[in-house]
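So, here's a batch of structures to check.
Just so you know, all these numbers are worked out from the coordinates, no wet-lab data involved. Please read these numbers as outputs of a predicted model, since none were measured by experiment. Cβ atoms are built from the backbone, for glycine too; each structure is taken alone.
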Structure P
Amino acid sequence: MTHAELVSKLVEILGEVTEGAVPPNVDTTGPQSIRALKLTSVKLLAFMVEVEDVLGIEWDDDMAPDTTASFEALAGYIYRQQQEAGAR
């Protein structure tokens, strides 16, 4: 998946997890684009678990907190994870 496709997929997953509360046309730009949505910790955790399941990744224990602040940062992290997994 390209970076842009990952961002779109993340928005789709978040829309499903929030049962439509996050629309498909949500603003994905900016360093705080996910934090700006003011998700509850339960919804954020459900989103992270669903991302793992759908995209087949595993979050690192030492992942930087800012990784989950924006769609761009999260997509970049996932892209790198997938590249590393493909290289193994």
Structure Q
Amino acid sequence: KLKEYYPGASVYIHTILPLNVGWLSAELIEEANEEIKKIAERCETGVVDLYHKFVDRDGRPVERYFLDDGVHLSDEGYSVWAQEIERIIGEHP
């Protein structure tokens, strides 16, 4: 509907960032992100996929990017997030 209401706007769907919580596995998040990408393709929207920017080489969330709750971004995490959003949007105005 966004594309209908704002035909000149670029629309992006953001994937789920990693979470450091015991009740939700990285595998489930990655599966959900694959579904998000399929939805974006069907809807002809861009995808902002930052999952891999927020995990280390072993696939674990980078702790300094998150608050102690393992869900919300820290100041450093928001800085990384904002820089990547600006970069992606800048590439596709």
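Starting from the value 1.01: which structure in P, Q was Rg/Rh (Cα atoms, Kirkwood Rh) calculated from?
Q
Given a value of -17500 for helix-only ellipticity at 222 nm (-39500 (n - 2.57) for each DSSP H run of 4 or more, over all residues; to 500), calculated from one of P, Q, which structure does it belong to?
Answer by label: P.
Thinking of P, Q, which structure, once distance in nm of label points 7 Å out along Cα→Cβ at positions 44 and 68 is computed, gives back 0.5?
Going label by label, the one that fits is P.
Out of P, Q, which structure matches 6, 20, 31, 35, 9, 0 when P(r) over Cα pairs in 5 Å bins from 0, in percent, for residues 36-75 alone is calculated?
P
For mean count of other Cβ atoms within 10 Å over residues 4-11, which of the structures P, Q scores highest?
P
Looking at structures P, Q, which one was relative contact order in percent (Cα under 8 Å, 6 or more apart) calculated from, given that it came out as 40?
Only structure P yields this read-out.
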